[in-house]
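No lab work stands behind these numbers, since they all come straight from the coordinates. All figures in this text were calculated on a predicted structure; none of them were measured in a lab. Cβ atoms are built from the backbone, for glycine too; each structure is taken alone.
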Structure P
Amino acid sequence: MNYSEIKTVTEAERAAVEAALLERLGAEGPIATRQKSGRTVSPYAAETAIYGPETALEHGCRVSVAPVCKSYNGAGCYKNRGRWRRVFVINPNADGNYAVCKASDRDAEEVGEHTGYYVRPWTTHEAEEASGGLGQGASALADALAAVGL
């Protein structure tokens with residue numbers, strides 16, 4: 001995914017975009033956001049919010065992912081640091097380019113930063129499902145078995 005082309009907007013515009021997404025989706029909040037684990041997270045760490053239906057959380061669900069916008073508050077107290085905030089929208093889609101996956105799956109890519117929401121190309125997911133979980137290892141296994149006469 002190429003995030004470099006996300007439109008930069010003001011903080012107020014980003015907040016308005018998020019409010020419009022909530023209204024359109026009839027949701028109470030984003031389905032995935034930057035996770036705060038047990039350790040302290042910097043107040044300057046980038047923040048990501050992903051909006052979409054709850055069904056887009058199911059492993060293997062075919063989805064479309066689109067970056068909406070990003071904003072920078074620029075109002076830091078330390079060396080003029082601020083925080084980048086990014087907004088993404090996902091939607092289950094029969095023609096989607098991605099499949100929802102786990103972090104450990106091959107070709108997994110996290111949407112945003114520290115969200116815990118991973119996707120991978122649909123073609124990778126489809127190949128792994130067709131081979132019973134062997135993925136590209138299926139051809140390697142077949143070659144190895146042929147080499148030893150099995």
Structure Q
Amino acid sequence: MPSIDDVYNQLVAANKSLNQMNQQVHNLVTAQDFGDQVLVHLSNQTDTLICVLEKISRNTCGIWCETHVQTELQTAARHQSELLVELTKSAYPAAAVEVDRYETLKSDVAKCCPPDSEPPICQYEPCQAPEPIPSAPTKGRTN
């Protein structure tokens with residue numbers, strides 16, 4: 001017949017085994033919770049990437065459309081301007097010499113004191129990024 005000490009020792013061993021199993025279950029649940037956090041984080045990052053790509057594609061399309069229109073307008077304006085310049089030079093040769101002198105002076109002043117440049121028309125607005133996820137739980141870690 002086992003003694004009371006034998007029964008006590010068996011209970012202590014059983015309790016130790018239960019604690020080990022409980023810790024393993026806790027580690028599994030913690031790892032699964034972390035995996036869920038990673039999936040949510042990756043999903044949020046994907047949403048951010050889609051937002052950025054949408055902005056890029058919308059802006060690119062708008063730029064292409066505007067560039068096409070502006071190129072046609074600039075080509076027509078250039079042709080008309082060149083025609084007017086040549087007509088004016090032939091009608092007013094003395095004025096053409098003065099205009100050339102004025103442009104040379106203007107160019108020299110611009111080299112010395114360049115004019116202020118206008119700020120860019122487009123200002124980048126970044127998409128909201130998800131917060132970083134915490135690091136993975138360490139095996140055997142207790143809280």
One of P, Q was used to calculate helix-only ellipticity at 222 nm (-39500 (n - 2.57) for each DSSP H run of 4 or more, over all residues; to 500), giving -28500; which? Q
Any idea which of P, Q comes out highest on relative contact order in percent (Cα under 8 Å, 6 or more apart)? Q
Quick check on the output: 2, 9, 15, 18, 17, 13, 9, 6, 4, 3, 2, 1, 1, 0 is P(r) over Cα pairs in 5 Å bins from 0, in percent, derived from one of P, Q. Which one produced it? P
Matching 4.8 (distance in nm of label points 7 Å out along Cα→Cβ at positions 20 and 52, computed) against labels P, Q points to structure Q
Out of P, Q, which structure matches 1.8 when distance in nm of label points 7 Å out along Cα→Cβ at positions 68 and 100 is calculated? P
Rank structures P, Q by FRET efficiency 1/(1 + (r/R0)^6) of positions 60 and 116 (r between Cβ atoms, R0 = 30 Å, to 0.05) and report only the one at the top, that is, the highest. P
